[in-house]
Structure 1
Amino acid sequence: MNQSSPLHATFRTPEKGLFISFEGAEGSGKSTQIQKLKEHFDSLSRSCIVLREPGGTSFGEKLRAAILNQETKLHAMAETFVFLASRAQLLEEKILPHLALGGVVLLDRYVDSTLVYQALARGESIEKIWTLHQFAPLNILPHRTFYLDISLEVSLERQLKRGQNKDYFESQSNDFQAKLLKGYRTLAGLYPERIKTISGAQSVEDVFRDILQELPHL
């Protein structure tokens, strides 16, 4: 999204609370860092909730199961509208009420995942995705997004170590996985003020140190 375009003016960050999203390829360590950051905020007696996309609500979890268990290829726009439906409900039911009380929301994936998975990795324009998000409550942006950057090799190796069955997106080709990484790096370059890139190839503690160093700026 062109920062100077009229469309950009429709997006905003919450006035209260702290909204942080995490992005990255499979195996980047998002879940681990989200849990560590939650424990950090808990130690400060900050009201902090952890949510995930798709999911986070009863409605959203049903959509999550539907798409991640999908066995045949879906059109990118079909995928997009599933995520938008889940996201709108999550914002309305969980995220915005908690932020309004001054709380902290840590979210595993958000709009950037849609920009990458359903647009950049498919050779589509991100303008289409931004346009679909211009209406409330989808026009809410995080105060900060942490992108945990790893190589394709590290991603595939960590997925293999998990020993879990692959879901709909994990089952995509290595070429698609490589395009995801390229897409995330492109987004981080487009929106450097919001998206902070951190090397996910570091140790867990070093990654967390880098995340903590960003918090005073929020």
Structure 2
Amino acid sequence: MKIDVAQWLGPELDDALTSFDMDSYTCCRSGDFDEEINWKVLMDAFLDGYHIASTHAGTVAPYFYNNVQAWRQMGRHARVVSARKSIDKVREQDPSEVDINRHITIAHFIMPNMSILRQPDHLEVLTFVPAPGTAEGTRMQMRILIREPAVTDEQKARWDKNWDILMAVLRDEDLVVNRALQHAVSNTDLPPLLFGRNEIANQHFHQWLDRALDDPRHWG
């Protein structure tokens, strides 16, 4: 089976990811996490921006402006830009003369099941696939990509620390909440759930999913 990746991404997202020079990166750490959670629950959780202040209060929340994001639909996919509080250092400077890349995190959501987060010095790739041996479970695949291989002890220690931080956020905080979400939505007495006006990313995901299921030949 041949897959036209550029066609699936569309020209805008294809250009955006090409600008990352991802083929020059190397994977320094990776991990698989099998959970009895439906993949759509996980996608909803990672598209949501409101949970950061509460779920990650002691980890990443202090470093970001919470509940404020720049959203852009890119065909069936999307991009979200989040500002770090360090952006205050350049807030009064001319936007045409300052590089804000180290003050923002850019997340590209690639339908149906992948996100690529561009951090100032690395990439984080998150994918949801079916977990082996279960009809409902999901395997969360997490990878850290870096520009240069970690060779020295100092470099290895740096990326080990980054991985530990990532695990503290994803495994020890996000997955704990997501297990509770799965339990909640499994309740057959639950009434329909409505997304809020500002939950644009989640609205987009479910609207796309409805179109994809209606027309599987073109997948939304």
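What follows draws every value from the coordinates through simple rules; no lab data is involved. Being a predicted model, the structure only gives us computed values, none of them experimental. Cβ atoms are built from the backbone, for glycine too; each structure is taken alone.
Numbers below:
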{"quantity": "Comparison of 1, 2 - label where FRET efficiency 1/(1 + (r/R0)^6) of positions 71 and 127 (r between Cβ atoms, R0 = 30 Å, to 0.05) is highest", "calculated": "2"}
{"quantity": "Answer label among 1, 2 for the case where helix-only ellipticity at 222 nm (-39500 (n - 2.57) for each DSSP H run of 4 or more, over all residues; to 500), calculated from the coordinates, equals -13500", "calculated": "1"}
{"quantity": "Mean count of other Cβ atoms within 10 Å over residues 39-46 from the coordinates reads 11.9; which among 1, 2", "calculated": "1"}
{"quantity": "Structure with the greatest value (metric distance in nm of label points 7 Å out along Cα→Cβ at positions 167 and 183, set 1, 2)", "calculated": "2"}
{"quantity": "Highest-scoring label, criterion being relative contact order in percent (Cα under 8 Å, 6 or more apart), among 1, 2", "calculated": "1"}
{"quantity": "semi-axes √(5λ) of the Cα gyration tensor in Å from the coordinates reads 28, 21, 21; which among 1, 2", "calculated": "2"}
{"quantity": "For Rg and Dmax of the Cα atoms in Å, for residues 103-150 alone computed as 13.2, 42, the structure of 1, 2 it came from", "calculated": "2"}
